[in-house]
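Throughout, read-outs are computed from the coordinates displayed, never taken from laboratory work. Keep in mind the model is a prediction, meaning the values are calculated, not measured. Cβ atoms are built from the backbone, for glycine too; each structure is taken alone.
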Structure 1
Amino acid sequence: MLRLKTLSKSYNSAEGDLEVLNRLNLSVSPGESIAILGDSGSGKSTLLHIIAGLERPTSGLVEFGTCNIWAATESERAKVRREKMAVIFQQFNLIPSLTIKDNIEFHSKIIDSHDEEFTNQTIKLLKLEDILKKYPEQTSGGQQQRTAIARAVVAKPVLILADEPTGNLDEKNTIGVIKILNNLVEKNKTTLLVATHSQAFATALNTQLILKNGKLKRNVL
């Protein structure tokens, strides 16, 4: 279970405090998938970073399982992130010195959850078979994005946080990503939170929320 309680985040600016999250509350059950929609700058990425333990909130609680994320030490947060979470960033964060295949398997092997058959299925579904021996710099932005998604998926995390995971992908590849993420949610009871501008992606998930004026509200699509 993921719980956010009265979560707030403000930034200091020349014009004064800029509040992007305002006493936000949210409970997410295992196996639930949520799309977070909202304008650019509305705080979607900030919210995911706070949940992942990467950016400290101004106030409020983030509870993930038995862990109070922001009452924990940095090493405790890192352990939870490594063993229980997968974060798909807009920047991809692939390791330049590793091949695409090694990048895909990196997280799952570190936490000893590697499943060769599942990995191969994921690689096939995301159409990465032809670039497995290449290095990130030898591949396109779309291929790198699919590699980052594959790396997250094959680790079979409890929670996936995805920030615009299909931003560089065409419709066909987007459909493949939606299919594989929904499969993980259904079979492994993975919790999925996706920040996205894509209405097509949002409607494929259980719940659609919109982040506006620091609050999360149910979105009517």
Structure 2
Amino acid sequence: PTSSSDEGAYAVQLMMEDFPRQTITLTDSSNLEEIKTPSDFISKIPVQFLLRVYSAIPSCIEGLYLARFLPPTPENGAQIYADVNQLLEITIRAEATLSTITDLLVSRPYNMAKSTSGSGNFTLRWTPSESQANESHPICFIVETSYSGLLHQSEHRCVIVTVRTLHIFYLKMKISTTLSLVNDKEIIEEAIKDELVRRGIPLIVRVRLLGGDLVEVRTIPHTSD
């Protein structure tokens, strides 16, 4: 759009199709096979949305009328890891000095909560369930501002959250040491970890001394592809 005559709402309809990168064979629940080549779509789905063109604003520089993201907001395309049954928090901050920040619009998992602690300060909270383990979820967001009664949107950012399975178990141990269980807690925890690894426990664990003879051992999920 280049002029005020372009203002208004426009209906857009797309057809999204996905294709294999190489020839593949698909097998359904009845064991029937179907060959798909790179020119055959695997599936398709229609996408419909409304595009609204507003009147021009005095400046398109981010941070004035259009919201500008501030740290620690994740960058577009960031990869974030979450653990099953563990709370994940994503902080989103933005500023717009010459307009009013009105909302954060988010595409997110159904059980992710959104909250705000003041203008331009938002938090997304999510505790993935067991059923969401080993899944990757796109989370997309924009910040909406208001100027002269009209709404405007920031740049569009998306992050990918991959859910990992976290294993926690507890051990009762007899700990004999001259070190202080309070002041030298980290040294003792590292010594316990070294001994567990020596006895065959995988190296990627985190050990926490809970007090008395109880030790928590927590796996550290592998994050590489």
Structure 3
Amino acid sequence: MNDELRVRKLNTYKVLDELDIPYDKDLNYPMKLESEVNKRDKEEIARRAIASLMAIQVACDILNESDLEQSRKTFVGLTEKTYQVKNDLTKDEKEVLYGNPTNELAASTSWKYEAYWTLLWALELVPTLEYPSDICDCMHAIDIVRSQENLKDFIMTSGLRSIKEILNEQDINYRYYLLCEEARNNGEEDPEYLDFRIIKERHLAFKWLLGKNTEDDNWDLIKVE
């Protein structure tokens, strides 16, 4: 095994050992080298994060049966005028903001909070990705964007984590994912200390972050396997 991949695996083992989480050292799965990743820049990630948040907020209002007309007026205004990310919306996000989304689409969009939170982590706007047992701090997630007057200011307050950091965190999260998959394949419940919904959305975000110019470019169509 390549030295870079070996070091990454050892880092993952260390984290899992500290958390007393079981794992299979002989398990083989695809791993990317840093040199194989086309890095996304700050603006691209920032645009994706804000566009996602706008749709998430409307989706949550749909599910909560809030005033949809007022919700759309607010978040469409933020999308088109304040942050100017309308052109960054995906097909599903446009349906939520402007169309007639199903409850299923609204529900799946609302869970994108965890993917969005991962993008904030990549932009160094949150210090760590906490253990995936509790959902992210949604109000703080909103305030991070709301505290900036426009897209330019949001980008200026952001940093950008290295490909190495992102790959390391992805590897740890993927181990969590595999634990849940193993339990499901055995007809068991997800491990009580892990929330598969959080893990799945983080996995999606990592694939997008590391998938520039690949099949994972389309936020709506990323396969989580």
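Structures compared: 1, 2, 3; top value of mean projected area of the Cα convex hull in nm², for residues 91-210 alone, i.e. the largest, recorded for 2.
The value 31 for relative contact order in percent (Cα under 8 Å, 6 or more apart) was derived from one model only; which of 1, 2, 3 is it? This value belongs to structure 1. Match the computed value 4.6 of distance in nm of label points 7 Å out along Cα→Cβ at positions 27 and 155 to one of the structures 1, 2, 3, and report its label. It must be structure 2, since only it matches.
Which structure, out of 1, 2, 3, was Rg/Rh (Cα atoms, Kirkwood Rh), for residues 43-106 alone derived from, given a value of 1.08? It was calculated from structure 2. When distance in nm of label points 7 Å out along Cα→Cβ at positions 51 and 83 is computed across structures 1, 2, 3, the figure 1.2 traces back to 3. Structures 1, 2, 3 were compared on distance in nm of label points 7 Å out along Cα→Cβ at positions 35 and 115, and the highest value belongs to 2. For which of the structures 1, 2, 3 does the calculation of helix-only ellipticity at 222 nm (-39500 (n - 2.57) for each DSSP H run of 4 or more, over all residues; to 500) return -18000? Traced to structure 3.
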